[in-house]
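Multiple structures are listed underneath, in structure tokens.
None of the figures in this text is laboratory data; all of them are computed from the coordinates on show. Only a predicted model underlies this, so the values are computations on that prediction, with no experimental measurement involved. Cβ atoms are built from the backbone, for glycine too; each structure is taken alone.
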Structure 1
Amino acid sequence: MSDQENQQMADTGAAPKLTAPAELLAAVEAADNTYFPADIEARGARAALAELEKGLARWPESFDLLWRLARCCFWISDRSEDAALKREYGAKGAAYAEKAMNRHPARIEGHYYYTLCIGEYGRGLSIPVAILQGIEKKFLAQAEIAVTIDRMFDRTGPLLALGRFYYVLPWPKRSLSKSIEYLRLALSLRPTARGYFYLAESYIDTKKWKEARETLTALEQMAIDQISPHEHQWFVNHGQLLLDKLGSKGR
């Protein structure tokens, strides 16, 4: 596989496949084709999850199946505001990701998707309850490992996760300065609609109206991300709502 192909896979939250039986590789490819592009309603993720679970029944130790199962669980949870669903799929995804990172601890996928899924589980509990249960420490431990292995993975996903983490934490653990630092770094390396939206919200909460407006304008003018066009459009639409709320602030 060429360097260009490897980079494209890393951009989409994928990675070079391990050597595996032809049937397993075919199952993985079919599930990827079902998953992408990741739609807002998570229909593709749900269908891919079902396909991957069938594969796991045949190859229960497959790293390639385990981390993809975690990815599907994250996307299903991320697309919903239902607390019970977040707890269900966050816990399920974290369990798959933990098995993946135990299988291949030097690879990023298990650590990264564990970070995302345990974060979703914590959101389903409520952030204060999640902190009491030690979710914060689990999140940070794996997020920092993911950044160390490959901060560019999934379009700077590990950096975006940390940037959002410090935004959603309650006082006194919340740190908008850390949130802004991580998000600005992520955007300097690889602009994404999610990154611009998250950064704008962090600026708004620090009352940096001008910076928030500039960030939302950059989001609005950004070319559509073909890797995940549905997600891109969701953030553009919600960015416009933030701009409307800003009114004349930052002009």
Structure 2
Amino acid sequence: MVLLEAEIDRAHRGNGCLTLAYVNVDGVKQVNNRRGHAAGDALLRGVVAEMRTSLRSYDSIVRVGGDEFLCALPDSTPDDARRRFQQISAALGRSQGFASISVGCAALHPQDTLEQLTERCDSALGEAKREHARHARATIVVADKEADVLALVRSVLEREGHRVLTAIDGQAALDLAGEVAPDLCVLAVMMPKLTGFEVLDALRAAQSTRGTRVILLTSRSRESDVVRGFESGADDYIIKPFSPRELLMRVRALLLR
């Protein structure tokens, strides 16, 4: 915390602006419980690496708890800081799929101590989490080995206001679903480690995900594949290539059920 106190003192002496950001890495406890502490540590390292890449060299990052960080951004307003962390969150989604952060920002006031500024950041973080919960329409896990398909589906669904988590293989998709209990899974049939059919079977066998709605994606149009998906409990089937509009209509219809 000495580093943060030094930044605050420097801003006070120079009459400059400074914003403090309270960053919470979402879902670390669930990752630790589901996949072990090594996986949780890897998640945290990935988030820190992205913050170091995206923030400026003179911005400070200090870990203050198991999954929490304080970041001091000199010469920045809270709006500036929020834009930076929105970029970091988007980059985490592209690089790690399941990683996400919640951030509360507060500007330094004259005579502020680190404790006072941190308290306002903590309040802003709580409000940011409540606001996200109010506006997030659904949590959706999307899994496909094809990066361009993942990017398309994620883009379409996020524009609709959904929280989207991505995976590049079936096992990762199943792990994600176990951690977040999504409202919907969009699963490619052909994936490494576990096929979409195998993930679907596992979802239907688990109490926590038995009611999760599932759309299967496939480039196959054979009737036997479609029948197998529906017999396993799939709610819908989309044949590749598909249009963004078709995907959106299918998702909207399922989420209304």
Structure 3
Amino acid sequence: MTMAPAAPPVLDVLALDVHCHILPGCDEGSRSAAESMLMGRELASLGVRRVHATPHQFRFGHERTAVDVETRVSETRRDFERHGISLELVASAEYLYGERLFEAVDAGEALITWTTPDADIRRVLIELPLRDPVVGVESLGRRLLRAGVRPVMAHPERVLSVIADSARTALWRAAGWEFQLDLLSLSGTYGRDARATAEQLLEAGFYDFVGSDLHRSVQLPDLVRAHERLRREGLPTRASLPANNSDPSRLARRPR
């Protein structure tokens, strides 16, 4: 009897989605509890176990307290439980890089942070302007580190300055930044340049976390394709990461 070939290893980091606009009516993401449940059910079916609810902060007038976000997370969590959706929902936020964020950091305002189950490190998700030039990224990274918070940059592959010169991310990494891959970039949702940059950075073992950045349920088919692609290509699991990699969430280089 011929044994079927072993399936490629599943990427454990896909079980953790650190960027999702799944809270209903909180920003321009999910518009209703029903849509949030549809999104949650599909994420769970893809093998996602933990989702960070990341409403926009300091963008389009959005500015919510940690208590407000946690209250909304608790409401959605109860909806999930009532409908048998097995998904851990965590309160988080996506901050827009800019003057309001700099003011908050300088004033010592409490940011909405999160930790991973395997590391007691506070992290905060930050989005750079996609089209405008940015300055001071290294400085902000160092300031946050001094405050005991590690910055995580959302979808760098969609930032035009990174598309034009991805080498600058090495300076940001040295200043303490970590990086989150937008899974929808791999599906071409944001264009060929974003997809090509994501593939380049992924091949180089650049990313620390993945996120769906789901806003609406209409994006779910593209997300399914991205998950299927990563699993099919057999990216390494956490256990196969190099021993000198101190953060087990880091995506390693794909074997050739």
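For helix-only ellipticity at 222 nm (-39500 (n - 2.57) for each DSSP H run of 4 or more, over all residues; to 500), the calculated result is -17000, so let me know which of 1, 2, 3 that is.
Numbers: 1: -24500; 2: -17000; 3: -10000.
Structure 2 accounts for this read-out.
Can you spot which of 1, 2, 3 the value 14.1 was calculated from, given it is mean count of other Cβ atoms within 10 Å over residues 117-124? If you can, show how the numbers build up before the last one.
Working: 1: 25.0; 2: 18.0; 3: 14.1.
Label of the originating structure: 3.
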Item checked: Which of 1, 2, 3 yields 0.4 [distance in nm of label points 7 Å out along Cα→Cβ at positions 37 and 229, calculated] -> 1
